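Given below, in the form of structure tokens, are the structures.
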Structure I
Amino acid sequence: MTDVIAFFPGQGAQQVGMLADIAAEFPLITETFAEASDAIGFDLWAMVQNGPADTLNLTFNTQPALLTASVALWRTVTAHCPALNVVAAAGHSLGEYSALVAANAVDFADAVRLVKKRGELMEAAVPAGQGGMAAVLGLEEEQIRAVCAEASQVAVVEPANFNAPGQIVIAGAMAGVEKAIELAKAAGAKRALPLAVSGPFHSSLMQAAAEEFGKALAAVAFRAPEFAVYHNATNAPATLEELPQRLLEQLYSPVNWTGAVQATRAAADLAVEFGPGKVLNGLNKRIDKSLETLNSGDLAALQACMARLQGN
């Protein structure tokens, strides 16, 4: 058996045409997209393949598209690699739902509907143009917290994603984010730039989405995960009873990806990123160079990943 940590990416990994080369070789890809399309009532594969990018990048479209891409890759790898033994998993924001589907903690169709609703509520929580996010490179966590505290005197802004050492995303009201960018540059940040997102995700401003989303979570039947899934809000596994609360907290709590990698690291020396792109691979190299992360998002990467997991 090959012990592996499973990682699942979040928003930002999507691109028009993703998985097309894999789908030509592995029918499980389009079969999984057809299942998701049935769950939400529109042709998700057509949107992913044809775009336009502006449509795919709407958060209520991005979320079901990326969840489905990750689950399709998960199904493909596990179908061809019977020796794969997942000993821990984590997902970056939206990727946490992919991890829970992989762990058989929630039905795929329920998860697709949940993340579409999640995207709609996140989009609606703060009026367009009133909130945003920015990436700050080259400052430590304590410096970011100080920058946010000072900028919040103008308008609320908070750490939102601890992606890797020296790579932290902030979120909040637009005036606060703009002030924090100015302060971060003054504090010596290598870069501080606004992100092309539609709202202040993973900040306290997302509390408005939480009450309605709580109702959606309450309507879904969860099961105990078949392997440990480390949640964004705590960097720890949850009991079955805690699962909905962890997913609710995730809306308005920071994503500590650095903590997720560190928390799962003892479980295995090999990880697989189930999703398009190599975002998590890049972050993982900055967090822990000793953790090898395989990719699966294009045909060549997927074939190399499966050959490794099959011991070839």
Structure II
Amino acid sequence: MSYSPFSQIKRHSPRVTVIGAGKVGSTLAQRIAEKNLADVVLLDVVEGMPRGLALDLMEARGIELHNRRIIGTTDYADTSDSDIVVITAGFPRKPGMTRDDLLLTNAKIVMEAANKSMSYSPDAIYIVVTNPLDVMTYLAWQATGLPRDRIMGMAGVLDSARFETFIAMELGVCSLDVKAMVLGSHGDLMVPLPRYATVNGIPITELLDAATIERLVQRTRNGGAEIVELMQTGSAFYTPASSTCVMVESILLNQSRLLPVAAYLQGEYGLNDIFTGVPCRLGSSGIEEIMELKLTDAEIDALHTCAHEVRKNITRAQEIFAAVSR
């Protein structure tokens, strides 16, 4: 039996496992620890790397004024009894790639991570961050058999944050006053909702003309690709990590925040057997409620178009896995 330094300590604190110690995963571990939300297990397949990152984060505890434990490991046994498991493992986009280009590369990684972590944390709530987000969340759900309230994908919080940022930049107002909602898949077909975007309660439809709003909507849909093209050697990680941390915080602190997340739908919005971004209340039991907004016919059509594309990629992945296993 391998030695697990974490398992030798009687726990009184919540534990969050982050699978994947790349830039999103390691930044998320930092956010969780420095916000004093939970102890963190940072797991990666690269020997030594997660341990080094964890030690670096541990050495900053006195400066950052918290005493959370952070462990880096390659052993899933160290993740046992986690309250939340976040899967960020997988390959990031490169310039010219779409999120869907990562489908086959990342599917096996996510499904393996979900299965292995489930054997040590069967009661955990799972958050999938790996792209293509909606498909990866579906495959992880299918692989684990988790109830739909305990597995979700992080996307809408990130996309909404981008929409809010672009609105604030356009109007020259404080970002804290801007609230927006983006539904649908985490991709080029996502559905920003200008009718539900406000600046200190004022709808942006009263502050910006239709052409400007459409430009901001398109920039939001292209938000990830814009960063990939600028960076050339990587993709966004600060805001994805912060967005995931908001979800972790709402669950651990039972805040019941209303956040757009990729949830499994069973009739909501006229959709079935699909994960896509919709507003949900997140609390200690995971997804406590899926809220159905009154959408226009055009918005419903856009949401269904997203779902159709996600379903095509799910089918594509399943067909390839079936062929390989024959």
Comparing FRET efficiency 1/(1 + (r/R0)^6) of positions 45 and 277 (r between Cβ atoms, R0 = 30 Å, to 0.05) across structures I, II, which is largest? I
When relative contact order in percent (Cα under 8 Å, 6 or more apart) is calculated for each of the structures I, II, which structure yields the highest value? I
Among I, II, structure where Cα extents along the principal axes in Å, for residues 13-180 alone as derived comes to 53, 35, 28: I
Match the computed value 15.8 of mean count of other Cβ atoms within 10 Å over residues 77-84 to one of the structures I, II, and report its label. I
Rank structures I, II by distance in nm of label points 7 Å out along Cα→Cβ at positions 205 and 221 and report only the one at the top, that is, the highest. I
The value 3.5 for distance in nm of label points 7 Å out along Cα→Cβ at positions 117 and 189, derived from one of I, II, belongs to structure I
Where does the value 3.4 come from, among I, II, when distance in nm of label points 7 Å out along Cα→Cβ at positions 133 and 269 is the thing being computed? I
Supply the structure label, taken from I, II, corresponding to Rg/Rh (Cα atoms, Kirkwood Rh), for residues 197-284 alone with the calculated value 0.99. I
Value 2.2 of distance in nm of label points 7 Å out along Cα→Cβ at positions 37 and 109 was derived from the coordinates of, among I, II, structure II
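Read the figures in this text as sums done on the coordinates, not as results from a lab. Predicted model, so just to flag it, every value in this text is computed and none were measured. Cβ atoms are built from the backbone, for glycine too; each structure is taken alone.
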